[in-house]
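*Asks:* What follows are several structures.
Read the figures in this text as sums done on the coordinates, not as results from a lab. Worth saying up front: this structure is predicted, and the values here are computed from it rather than measured. Cβ atoms are built from the backbone, for glycine too; each structure is taken alone.
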Structure P
Amino acid sequence: MHKLVVMGVSGCGKSTLGAGVALALGRRLIEGDDFHLPESQAKMRQGIPLQDSDRELWLDRVGQLIAEQQGPAVATCSALKRRYRERLRAHVPGLLFVFADITESDAARRVSARADHLFPASLVASQFEALESPVGEPGVLRVDTALAPQAQVDAVVSWLAARAPAPASEVPEGMNPEKR
């Protein structure tokens, strides 16, 4: 049973992709932005980029929420830096990440088009400055946000299905399904 985080910069479609995957898996979505501290939300609304220290308690809370889920879990979290992803993995060993990869110009356009969101378009550049691509890390799937939303969901669901261990009835006697 997989637990995963849909990650990327603001405007990449984390919430849309996460909601689609959660629906496909029959799980609720843990929307990471809902758990930012009030002080962090205020900073973002004022166009002030968050610092690592602003994210520590938030990352721990998101990690705890994922860990508490029985069975599969889907969460959204920017998880821009490798140390942020490692902090989440400390709460959930084997945590998987789906990197919603988008260009800076597309992200800025999308964020500018959103009404009443806590994250202003003026902060998009700071997200790209902070981003440490997870491509190449174990347990990461890169999804191109130029794909249609359903194609993105289908890619994630297929990836998860390929990672699923065989049901016990299909595992040869004496073979541990986790060591296949």
Structure Q
Amino acid sequence: MRIAIDIDSTLHHHWPLLAAAAKRRFGVDLPYEQQFPWASRRLSEEQLGVCIKDTHSNEAIASARPYPHAVETVNGWYDSGHSIHITTHRAERSMTATRRWLDDIGLRHHELSCGYDKVARCRQIGIDLLIDDSPNNLLRALAAGILAATLRHPWNQHVCDAPHVTSAADWRELARVLEPVLEGDRGAS
């Protein structure tokens, strides 16, 4: 199976980095547990862009720690013969630092791509399963005939309960619920 996996809030807990940047840059608190799609935005789009750019600096990328069991799970899939494609919205300028981070944490993969339209990239390379935290990406993947899975976060809870979206609290659970799918039972998700 060809699997595409996001990085921020999928392979590592991105929110603390983003919240710290918002506090440092704009004096704004962004509590993780309050990040619902319907909640009022505390940052403008421009401010959010500045904070995201901060979290994608070489130093911030290098300091990120993967979620427990993420690396072991993905490496197990790799070792089982699945094709692993890391796909992120990070800017191209982050490619070298991101590649170094993946190497440093020991995450085996076949490809790393940085770009805005993940679903188009997934369609282009024939991805079967997208693991991502973005509700928009998950729903677009489903519409394109791609299986969708995610870790549960406040901002994606509404799609976690949607039909055909596989969700889990952590990587250990995600590995368990995806096992039948990765063994060839597409109807299991």
Structure R
Amino acid sequence: MTFQGVDATSGVAACSVPAYAGPDSGAASVAGTSRDNAGNTSPAQPYGFKYDATTPTIHASSSELNETVVLRWTASSNTKSVSIHRAPAFAKSTRAKLGRRVYEGGGKAFRDKRLRNGVSYRYTVFAVSRAGLVDSAKVEATPTPLFSPARNALLRRPPLLRWAPVRGATYYNVQSDVTARRFSASGR
């Protein structure tokens, strides 16, 4: 902070230049003084302001559904707003990697609809504090018509597969890759 003074008689010799480095506060203040060429010092004059130097934090996850990705996040209490940008996962340039903004607000979840199944999308979830400090989390998601069991789910018994119907389909081809545990069926 830089304080300035006015002295019509002998002129201002110097004013204090106090520094403030915390803590974060909605009612922070510093006091400054001025000294004239005659050696007189002004009383301390406080200057109030809001101070925030703590970067917000955000953690995000996704659920892939039929033509839909659901993003959920937790953000620190100093987060003022959240914005989400979506780009194709294969984007190469810096601008293309950021993509376009698909959400801005103060919620805890966002449902991105009308996506193409099997296409990978990269989401960047930004948390912005009142002071304009930013943190981000990246999530990659691929919508899929198979919605049960969830991708990478750990199962304790054979799954019941559920998927979104496709108009005009006469059959569905299902392929499975079970690596962690093999199930066997037996009957009487």
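*Asks:* Among the shown structures P, Q, R, from which was the value 26.4 of mean count of other Cβ atoms within 10 Å over residues 6-13 calculated?
*Replies:* Only structure P yields this read-out.
*Asks:* In terms of relative contact order in percent (Cα under 8 Å, 6 or more apart), which of structures P, Q, R is highest?
*Replies:* P
*Asks:* Taking mean count of other Cβ atoms within 10 Å over residues 14-21 as the criterion, which structure among P, Q, R has the greatest value?
*Replies:* If we compare mean count of other Cβ atoms within 10 Å over residues 14-21 over P, Q, R, the biggest value is for P.
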